[in-house]
Structure I
Amino acid sequence: MKEQTKRILIAEDSSEWQRFHAEQLRSYNKLNLEFDIASSARDALELAQQNINNPYDLILSDLQMETEFLPEFAGEWFVKNLKNIKEYENTPVVLISATYNIAFIASSLGVDYLSKRSIVSSPLSYFFMLDEHLL
């Protein structure tokens, strides 16, 4: 039964990965899901702020997007700023990236992660992540 609706914000600059997220979320059959996709860290933060009265239930973010935040990755900047918003303090965040040190970065930010390599080799890992954070 899919009675409850959960809202997800995706921060991802790659159109291929945006399509991948959309396909996966549309095929997830345990909950009704609504999602918004932002193409940059700044746009994602703006969407999170615009939805402060009805916060997202889960945030999925790429790590390497626009480069103006160097030496910090755009995804790191986004997560740090998101965590400063009271309404998102307890919202699960999952970094999804091909970056080799994704586990270390996610741990230092206090968030979860999923490597793009693991999604490609084991597509079910995406659904397991959704189960863990939404059910």
Structure II
Amino acid sequence: MPYVRIWIHVIWGTKRREKIITRNLKPQLMKHIKENARLKEIHIDFMNMVQDHVHLLISLRPSQSISKVVQLLKGESSHWVNQNHLVHGKFEWQDDYIALSVSESQVNRVRDYIRDQETHHRKKTFSEEYEQFLLKLGFK
């Protein structure tokens, strides 16, 4: 049996960065994403969301790909929100996402960062944060 630990910090937003994740929706959506992940054997170590985006710390299994895991979580959760009429109009996630590898020594730091999203976004919007990630990591 291989011993593998692959930590990934995943971030994605709502379509057009709409602030559609309300205080009422947030706990339901987080619970649903976690339950769906468990059923699909996706290990979400830590998760938080604010009105327009989600942060997850995921530990991938050797057979899992980042793109498939994200597709399963995003697709099923948006379908569930719409099927249960939990928002006015249509709930959609943006097509793109950011997935960053995390070293074992930085896992607690990433958990803290994810935990503090509400405080963090009082100073910086998701759009600003997203653009900074892309620039800092050389994606732009």
(Q) Tell me which structure, out of I, II, gives 22 once relative contact order in percent (Cα under 8 Å, 6 or more apart) is calculated. (A) I
**Q.** Ranking I, II by FRET efficiency 1/(1 + (r/R0)^6) of positions 27 and 67 (r between Cβ atoms, R0 = 25 Å, to 0.05), the structure that comes out highest
**A.** II
Q) Computing semi-axes √(5λ) of the Cα gyration tensor in Å gives 21, 18, 13 for which of I, II? A) I
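Throughout, read-outs are computed from the coordinates displayed, never taken from laboratory work. Worth saying up front: this structure is predicted, and the values here are computed from it rather than measured. Cβ atoms are built from the backbone, for glycine too; each structure is taken alone.
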